[in-house]
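Next come the structures, one after another.
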Structure 1
Amino acid sequence: MSKNETKGISKETPKILKNKFYLYLTEFFSGMSVMAVELGASRLLAPYFSSSQIVWTIIIGTIMIAMALGNIYGGKSADKNPNPDKLYARILVAGVWIAAIPFLGKFAILGISGLLVVTVNTNFLIWAAFFTCMVVFVYPLFLLGTVTPSLVKYTVDSLDDNGKTVGMMNASNTIGSIIGTFVPTFISIPAVGTAVTFLIFSGILIALGLVYFISSKRGRGKVIASGLLFLICCGLSPSLGFAFWEKDLAYEGESVYNYLQVKDNERRTALSTNVLFGVQSVYMKSGELTGMYYDYAMAAPLMAETDDTTDILILGMGTGTYAKQCMEYFDGVTAEGVEIDEKIVELSREYFDLPDDVTVTAYDGRAFLNVCDKKYDVIMVDAYQDITIPFQMSSKEFFAQVREHLAEKGVMVVNMNMRAKDNNGINNYLADTIASEFSEVFTVDVSNSTNRELFASNDPKMIERFMEKSAVIENADLYSLMNEIGEEIVEYKAGGLILTDDRAPVELLGMSVIDDIIQEELVYYKERFKEDGIEGLLG
């Protein structure tokens, strides 16, 4: 048996493939592109469906399915017809498809969401994320899944060295995957964004195909078509923002952690870290109250016993809304914050007029407590990300750390989003967990919102002190609000729903509540569809 017969390819094999270096290079860059697309998928979906562990599971699961099917098909195809033209044609198609994702993928997301509005009654976000992954990402990654078995067919010279050759091939793929994991997260996405990141890695795949066909002096039509389509995608994809229906955004960009947008008008400036899940920070230019949960949280300094100064720590600083309000409405307040996203800290100075003397540490809130030895009169925990709170800032162990960093008669205030209909929602878990560390726990619902503010202390006089201090507030708007809080605040009756570092299913709990909220919001659209059909829904 000749060497070429062992390899299963004809004597007409292009010269470029007779050098194994190019085959290893193909394996290296295909592995790199798979991981880059996976990370890009998470950033593309996060503004619409969140970046929770559930969404990550859907992304990883669908991509693994695509790769497995690609491996099977690629192996059978290589045995049946070991023509490298077909392999590199598939790489070209995958590259063009990936280049189109930042543009067409956003329309696909909205189209799929629109269809599910009238067809799905539960788990809307899960189904929307799943079908989006199936439609947008499965096909190109299926094609990339055919690369490894096809390349093995071209690289194995004989049975004597097939183990070594396959090992080298897998090593090339793995090394490429490692680089494809780090480069998007730490370099390309923060520097140039998700859209350009897709284009960079799709360009690499297209370049692999183009070099193959040009060196082989064939496939002229494939070369021209893929090159033109890639150039069209380069022009269209970066021009379409995540919230492409929004006009006149003051800022739109991405950081290592978030998609970010800043809206600015004559009355206020607002930060959103995603498209579908509301506002994270607000700056009222007139200095008035925001009408949001930040106002309710201002009851905490009135509950704490302080001397001439009130030291406040905000875990989840955002752009500093709460710190600025407390400093403006109360005398003797010093505030500092912890915000994991350094880009948000920069935006707080540029767009939200956060004073330079307010210290903000770009760090994880819990990690900050681990190295901090200071005690505070008030600690605000406002670390919601997308639809839920990070699990490490929801556990009994975390709240024990917060308690240790409070002054003897200090108060913790926690912003809890998404009030559940039943008594087994995420807020009940959080409140029960907090009550296991604090003897005094009170809650108040925020008007016209799904938020709830929780106040906790080990000082039994916290509410009595609040009533006394709020009665002498001079500002009319703040006085009225604190009066309302005094009437509506209730003592929390704790249960046994405890979250721990070992077991804190916050993603599932949060997804359950957001699903109920979405279903309530979709009632109107379903009625319109029932009455007027698709035209009524589009209208």
Structure 2
Amino acid sequence: MLNDAGKRAAAGTAAAALALGLAGAAMQEAAAAGHRGTEPAPRPAGLPWKPCPSKDPVEGPRLKGLQCAAVRVPLDHDRPDGEQITLELTRARHTAPESQGVVLLNRGGPGAHGRDLPTVIKDALPGKVAASYDWIGFDPRGVGASKPSLACDPSYQNPGRARPDTIPANAEEERAWTARAEAYADDCAERHRAILPHMGTADLARDMDVIRRALGQERINYFGYSYGSYLGAVYATMFPGRVRRMVLDSVVRPSGVWYENNLDQNVAFEKRIRAYFRWIARHHKTYGLGTTEQEVAAAYAKVRAALKKEPIGGKVGPAELDDVFLADGYADQSWPAHAEALSAYVVRDDPAPLRKAWRPPGRLEQNAYAAYTAVECRDAPWPRDWSRWHADSERLFRQGHRFETWSNTWYNAPCAFWAVPGGPRPEVRGTPSLPPILLVHATEDAATPYAGALETHRRFPTSRLLVQTGGGDHGVSLSGDACVDGAVAAYLGSGELPASRLGPDAECAAGPPPEAAAAAAEKPGGPEHAAAPH
């Protein structure tokens, strides 16, 4: 589940030939562009920027102070004069006397909205660095305010009542889930048949190059999290001569896109949730859920079973409980609040905190899941025989990877029935002439396991790898780690990088886990599926 709101499958000769054609044409264009040195790119020009509306219909007030514009891109990049679609952009302009060019921003997904990011990123950087760039947010094709914006059967994620338990008790329950996944895939095909063949990462990378040209830039800078790291790596492969600086955070393993990477997540999330249960056990005096990992796990299982019999308010059952605690695999900031909610249910027989902790997916989350599915199902081949999905899920579940396996299976299951064949996956490999790019990763990241950063580091000989040792959060940069944030700021500010060698080039020790608290300042809730892998 790369998308913090969702994941998918396919194969076929005609689509494979099309994808190869897209990649081949892009590589030829990239080769013609060549590497043009490291001088700053010129100021952006050519787009009719205007102040963003005070109440944007998608983002609400979050675009305050930013400028908005739109870019038209071909639906099919092999037919540049054919049907066009619209990408919506935002900009925070540089305030320094001299600009270092533009930075395109992507928070991941795939399917994450991005027009609010210029403010988010600028506010987290030192003033001098923030002032030296034009920060460009954009909603990728199919996402947010861009048109068309994908939306498929909303009942798959939110039927208006508690979803069936994601762990099937028997073959009948498994068949019911597969039928729901197939219905979702069919609905997407009925609504969006024209755009689905053109939703792969190679298409998104070519969109980025259209944005570059519209901004009047010879080269771009780029900052991408999670799936955004993969999009950046594909762009750097297709257009190496158009890259100036890149930060790729929480790095996707290119060779596992996407079925195998989801299996890896099932293993990694089990390890992460067990770390969380150990943390709760260490704070037994606060939460009363057990003094060992095993006791806390048993308490969680009992709550899960109780919610299967009687969902809270008819809406929060075992699937929704897992949604809430999935957030704790992505970041530890929610640990105190969610432990308190679980404790309230177990110790005080109070379901209200758990009910409040689960948020039904709204418009952006539903759009994010539809776009996530469209990209991942299109990007690479997925198994079409359900017996393969069943065998892999059963194997991992029997091995003890119980927390994430089946929910992740259903998150991606529409790819087994997707109308558009998937693959071949885009090539990801750097050239010696590519400018240095900075990779940032936490060793215990569950959504994008550490092996992905090591593989990408090997594939890009000019890359540098900054590792947060012992860290488990997904999305490390600009989250408050002074060591990591300082290195990222230095790179963006002056191009300064760690020395190169195989393996991690520089390390920052992760900080301690949060303190136990009876209530947390951070709002409890499930993962923002559009911001990171599910």
So if we calculate distance in nm of label points 7 Å out along Cα→Cβ at positions 105 and 497 for every structure here (1, 2), which label has the highest result?
1
Once mean projected area of the Cα convex hull in nm², for residues 233-392 alone is calculated for every structure in 1, 2, which label goes with the largest value?
2
Structure responsible for 0.93, with Cα Rg over 2.2 N^0.38 Å calculated and labels 1, 2 on offer:
2
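Assuming 26 is relative contact order in percent (Cα under 8 Å, 6 or more apart) as calculated from a single structure, say which of 1, 2 it is.
Details: 1: 14; 2: 26.
It traces back to 2.
Using helix-only ellipticity at 222 nm (-39500 (n - 2.57) for each DSSP H run of 4 or more, over all residues; to 500) as the calculated read-out, with -18000 as its value, let me know the right label among 1, 2.
Numbers: 1: -18000; 2: -13000.
Only one of 1, 2 returns -18000 for helix-only ellipticity at 222 nm (-39500 (n - 2.57) for each DSSP H run of 4 or more, over all residues; to 500), namely 1.
The numbers here are math on the coordinates, done by the rules we state, and not lab data. Everything quoted here is computed from the prediction, not taken from an experiment. Cβ atoms are built from the backbone, for glycine too; each structure is taken alone.
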